[in-house]
Structure P
Amino acid sequence: MASKKGQQFDPVANLHEIEEKFEMFQILNEEGEIVNESANLDLSDEELVELMSRMVFTRILDQRSISLNRQGRLGFYAPTAGQEASQIASHYALEKEDYILPGYRDVPQIVWHGLPLWKAFLWSRGHFVGGQVPEGVNILAPQIIIGAQYVQTAGVALGMQKRGKKAVAVTYTGDGGSSQGDFYEGINFAGAFKSPAIFIVQNNQYAISTPRELQTAASTIAQKGIAAGLPSIQVDGMDPLAVYVATRDARKRAVAGEGPSLIETICYRYGPHTMAGDDPTRYRTSDTDSKWEKKDPIVRFRKYLTEKGLWSEEKEAEVIEKAKEEIKAAIKKADEAPKQKVTDLINIMNEEMPANLKEQYEIYAQKESK
C-alpha cells in the first residue's frame, strides 16, 4: 500500500489490509450445501464416491489403530479423526509420480499413495521393515522431527525440477510445525528457486496443548507464505471439495513452472495429539469439541452425496466392513513379520560395515544365538 504524497505511511493499517484478504476458501458448508458455485469442481460422480469411501475407510482405520495401540499391538500413533478432508482430499488431487514427505500424523496419505497397510503398522512399531518402501511408491517415511520435512521437500522439489519431471513434492505439518525454523527455510528455499512443491499446514488449532493463538501473532498461517513469495490460501479443512480444489490448482501451477504454494487447512483433531499420554481434556473444553464436531468432514460430505443420490447407509456399511477386513488382514501380516534384531539393523545401516560396527555386530550376534 503506497502512501500518498504528503501522507505518512501506516504500517499497522497495511498489516490489517493484508490480513483481511485471507478469507477462508469454502465450497461445501456444514449442512452439505454448495456455497461457492464459481469453484471449478471437476470430479465425476464416481470420483466423489471414491473420495468419500477413502475418508470413511480412514476414519475406521483411525478407530482401529487407537484400539490396537491400547492393546499394545501398535507403537507410536497420532490420531487422525477430524482431519480426513484435509488429508485425504488433498492427496486425491495428486498423481502417482508425485512425492509425499509426511509428518507423523500423515500415515493415511502414504497408505493411499501405495505403502502397504501392514508396513504402516510395522513403522508404528519401530520395525525397520516398515520403512522399506516398495519400488515405485514415491514417499519418505513419516518425519518425527517437527517441521523437518519442509526443508526436505524443498530439496526433493528442486531435484524434480532439475530432472525436468512434471511432478510435485508435497508435505504436511501442523500449526505447531509452522513455528519451526525449518518451516521458513523450506518455503523460502522453494520459493527462491520456484521449485514444484506444495506445502500444506494442517491447522488443527493445537500444537499438542499449545493453542494456535499463542504460537504466532499472525492472524493466519497462510499469510506467512506470502512473505516467501508463495501463492497462499486458507481453506476450510473440514470441506473435502475445497481442499481438493486448492491442492489441484496448486499442483497445476507447480507442474507449469510457476513454483510452490502454501495451503493452510483449518481443521480439528478430535483425539489426543498422540496416544503417548496426551490428555486433551486438560486444554480443550467439551464445548470446543462439540463446536468442531458439527463441522465434521464426513458428515457434511455424506449429506451432500446423499442429496445427489450417490451415497446411502448401505454403501457406507459396505465400506466400513471392507475397511475392517483389510485392517484385520494387515495387522495379521504385521504380526507375522520376523522379530527385529540388533544385527538386522547393523546389517542395513551401511553398504560397508565400519570397524566399530563389526565389533558390535559380533557381540550382538553371540547374544542373539543363545
Structure Q
Amino acid sequence: MQGGLKKASPGKATILGLGKAFPHQLVMQEFLVDGYFKNTNCDDPDLKQKLTRLCKTTTVKTRYVVMSEEILKKYPELATEGLPTVTQRLDICNKAVTQMAIEASQSCIKKWGRPISGITHLVYVSSSEARLPGGDLYLARGLGLSPETHRVMLYFMGCSGGVAGLRVAKDIAENNPGSRVLLATSETTIIGFRPPNPDRPYDLVGAALFGDGAGAIVIGSDPIPSIERPLFELHTSIQHFLPDTEKIIDGRLTEEGINFKLSRELPQIIEDNIEGFCGKLMEIVGYSEKDYNKMFWAVHPGGPAILNRLEKRLDLEPEKLGASRRALADYGNASSNTIVYVLEYMVEENLKMKKENQENSDEWGLILAFGPGITFEGILARNLAV
C-alpha cells in the first residue's frame, strides 16, 4: 500500500495502516429472503414480500454474517419469538467479535509494517458484546500486546462508533508523542437477530441492511520516514448531538438481545443538519458550501437514503460517494466497521488513479458518521496519497 507523497503536518495524527476481517459465511442478497424465512420457520407472505422489496432498495449485494445453520441447530431458541436468549447470544457474540478483531488487527499491523511491540495504545469499539473484562482485554491478549498497553473501550455507539474511535485515537496519538494507537472495531448482528414479526416491521430493515465484520486502523503522529507510509492526516475532529432526537435511533438491551427501532425521519434529520455540521470543519481550511466538490467524502453508509439525500443536498458529483456506495454494496451496513472499508476503497482508488497517471486533486475531505443521539461525528482530513 503506497502513500506518503505529501508530508503530514508535524504533531498531527495520521492513518498508518488499514485492515479488515470477516466471518466465513457470505450471504448473497438475492438468496437472503428465502434463507431467513426458512431459518426462522416463518411463512408470512406479506412479510416475505416486504423483505424482498427492502433487499432491493438497500443496494446491498453481498454481506458476511456470523449466523449459520450450525448456530441455529445448537441454539434453536434464537429463532423463537419471546424466549430469553441474551446469555446464549453473548456466548456467541463475545467470542466471534474477538476473533474477527484479532484477524483485522493482524492484517492492519502487517500493512503498517512495524512490529506489534510498537503499539502503545488500544481503542476498541463494539456494539455487539457485553462482558467484564471487556473485549479490549481479550483482543490485547489475543494479539500479544504488552500488558502496559493503555486501553480504551467504546461500547454501544452504533454506526458512529468507528469515527468516534478515530477521534479518540487522534487525541491519544497527538497527546502522547511517539505513541502508536491501534483502533479496532468489531460487530455481529447475532446480538439482535430475531424472527420476522408483523408487529415489528422495522426489524426487516435490519435484516436487509446490516452485516458483520471487523476493521482496524493504526494511528500515530510524525510518521517515521521510509518505514511508515501515512495515508490520511486527521486534522480536526468534532462531535455534535441533536437535542430531542434520542428516540430516532432507539436501541435497548433486553432478555431477547438488542432491539432496535429506526425512525423514518432519520435521513431527513441528517439532511437538515449536514450543511451546518460540515461547514464548521470546512471553514478551518477556508472552504465554503461552494467547495463541496473540491473535497473527498468518506461517509459511513448508514443506508442508501442517507447517501442519496446527502448527495442531493450538497449537490455532490456522483463519484464523491463512490467508496461509501461500494462499501455498502459489498458488506452492507457493518455498523462501526464500515468507515474502515470506505477508507480502504478510497486508498485503492488513489492507487488506481496514480497508475493511470490521472490527477486526484482532492487533498482535503471529510470523514463522517451518524449514530444514536442523533450524534454527528466528523473529521477534517488530508489525503496524503494525492
When you work out relative contact order in percent (Cα under 8 Å, 6 or more apart) for each of the structures P, Q, which one comes out largest?
Q
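Supply the structure label, taken from P, Q, corresponding to helix-only ellipticity at 222 nm (-39500 (n - 2.57) for each DSSP H run of 4 or more, over all residues; to 500) with the calculated value -14500.
P
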Suppose you compute Rg and Dmax of the Cα atoms in Å, for residues 252-315 alone for every structure in P, Q: which one lands on 17.9, 47?
P
In terms of mean projected area of the Cα convex hull in nm², which of structures P, Q is highest?
P
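The value 2.2 for distance in nm of label points 7 Å out along Cα→Cβ at positions 324 and 356 was derived from one model only; which of P, Q is it?
This value belongs to structure Q.
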Comparing P, Q on distance in nm of label points 7 Å out along Cα→Cβ at positions 132 and 196, the highest sits with Q
Where does the value 15.9, 48 come from, among P, Q, when Rg and Dmax of the Cα atoms in Å, for residues 68-259 alone is the thing being computed?
P
Hey, volume of the Cα convex hull per residue in Å³, for residues 36-91 alone derived from one of P, Q reads 107; which structure?
Q
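Coordinate-derived values only; no laboratory data. Worth saying up front: this structure is predicted, and the values here are computed from it rather than measured. Cβ atoms are built from the backbone, for glycine too; each structure is taken alone.
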